[in-house]
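Take a look at the structures below.
Please treat every number below as a calculation from the coordinates, not as lab data. Fair warning: this is a prediction, and the values are worked out from it, not measured in the lab. Cβ atoms are built from the backbone, for glycine too; each structure is taken alone.
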Structure P
């Protein structure tokens with residue numbers, strides 16, 4: 001257990017956050033309990049965050065910034081803290097997401113991480129490992145803030161029709177997830193297409209991949225590996241081949257409008273509320 005008097009702010013972004021939280025709190029002459037009362041949490045939670053034993057949430061950071069008059073310092077630091085908690089092999093990819101002006105992503109079996117709901121992400125991350133599941137879910141969802149930037153990247157997402165039918169987290173979770181995908185209708189910066197079963201053999205059979213394009217840097221391709229690993233590369237030949245593959249996937253996928261209609265139909269027919277002969281909901 002990290003002792004508050006020996007917390008090293010240079011050890012990690014999380015330690016630095018805890019150090020700064022304690023410094024601002026003490027400058028305001030507040031105890032942990034008093035600050036907790038102001039921001040609607042327990043003093044124990046404040047203490048855990050100050051000693052780097054608990055991840056801060058964005059709402060917590062925003063409330064503390066207001067309570068302590070920090071000018072948004074902790075909210076800005078929150079993004080760095082969340083990124084630092086990603087697996088080491090994925091941190092470079094998260095940096096690519098932040099810097100990219102365009103992201104083209106293909107997912108062959110489930111909804112992409114940048115578009116997952118909390119319940120869906122939790123169900124995915126909890127398979128075989130529920131250790132620190134709440135924190136790991138928060139870390140994944142924090143990546144989605146790139147879509148809320150003042151100048152977010154243009155995001156092209158192609159997912160297999162199989163992702164609509166693979167029931168992750170149960171019917172309610174899937175209904176919520178598909179509704180979330182449909183919420184991007186009309187958003188010109190988030191474009192979602194479904195690759196239908198009828199496409200047959202397609203250019204993405206070798207697996208999921210992402211293409212990241214930048215304002216001035218070379219394009220980078222990220223291919224997923226098995227067992228928690230991935231491989232980003234700027235190799236021109238790999239970028240050329242994967243860009244061509246993505247072009248063919250877009251051509252084989254349903255249009256944005258037809259994709260939305262399919263998602264809406266699956267949401268209602270497969271995950272809609274079922275009723276008995278008397279009109280009462282049934283499980």
Structure Q
């Protein structure tokens with residue numbers, strides 16, 4: 001194993017240890033995992049009970065395992081298949097926080113010149129909920145995110161640099177837990193720790209309009225990116241995503257199944273992709 005790969009693995013291990021510290025400390029106390037599950041249930045009850053959209057990261061705290069898959073058509077005859085979506089395990093270790101440990105996506109890129117395949121970079125995300133009320137007491141939420149991408153992927157797909165992404169997220173709903181409508185929105189910026197000329201520092205603004213009737217959650221999302229620095233400096237891209245998420249279906253005492261699908265298409269003159277098909281599968285607990 002070369003020195004660069006060793007440094008990447010060491011950085012990943014150190015980061016995982018840091019984000020898991022609250023959960024590991026809780027495990028030392030009596031009554032774990034009952035105390036942990038009681039805490040996560042209380043955290044979920046004190047916020048709106050919406051479902052995570054297809055693309056926009058929800059400001060809600062979630063506890064689930066999530067697997068996404070997408071098939072993307074790009075300009076100049078390029079396609080990119082994404083198996084896993086970089087999603088993974090989501091945990092609620094404290095009343096106002098969530099930790100997401102991503103599972104690196106497996107990527108397959110076809111071009112007129114050949115095919116590349118391999119693993120994407122490891123991603124981690126920490127959420128801290130600032131304000132929230134459930135449907136009976138205001139139906140809103142405000143949350144801060146801090147995302148981290150580690151250069152652990154295959155040579156064809158790694159960024160080669162750590163990328164830090166601070167984000168602010170908020171949502172407001174109307175209606176009840178059974179029938180209603182909500183808006184969820186995030187605004188964040190990706191800040192690479194080096195190689196700014198190639199990676200840039202894009203600003204992303206995602207907004208999802210979501211309705212629900214029982215277990216049906218139709219949605220439409222606007223996904224806007226403004227490119228700062230990098231090869232696309234000063235350009236912007238807008239995509240519209242339509243989707244339908246179904247759930248939550250009881251699987252057992254705690255486990256609930258969520259399934260969904262969607263279609264995303266760029267509507268701006270500048271585009272890094274033409275359109276994308278998306279599917280998602282989640283088990284919440």
Computing semi-axes √(5λ) of the Cα gyration tensor in Å for each of P, Q, the value 38, 25, 16 comes from structure P
Computing FRET efficiency 1/(1 + (r/R0)^6) of positions 57 and 113 (r between Cβ atoms, R0 = 41 Å, to 0.05) for each of P, Q, the value 0.75 comes from structure Q
Taking -4500 as the value of helix-only ellipticity at 222 nm (-39500 (n - 2.57) for each DSSP H run of 4 or more, over all residues; to 500) derived from one of the structures shown (P, Q), identify that structure.
-> Q
Between structures P, Q, where is distance in nm of label points 7 Å out along Cα→Cβ at positions 89 and 273 highest?
-> P
If you rank structures P, Q by mean count of other Cβ atoms within 10 Å over residues 65-72, the highest one is Q
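For P(r) over Cα pairs in 5 Å bins from 0, in percent, for residues 97-136 alone, the calculated result is 5, 19, 24, 20, 17, 11, 4, 0, so let me know which of P, Q that is. Walk me through the numbers on the way to the answer.
Working: P: 5, 19, 24, 20, 17, 11, 4, 0; Q: 6, 16, 14, 13, 12, 10, 9, 8, 6, 4, 2, 0.
Label of the originating structure: P.
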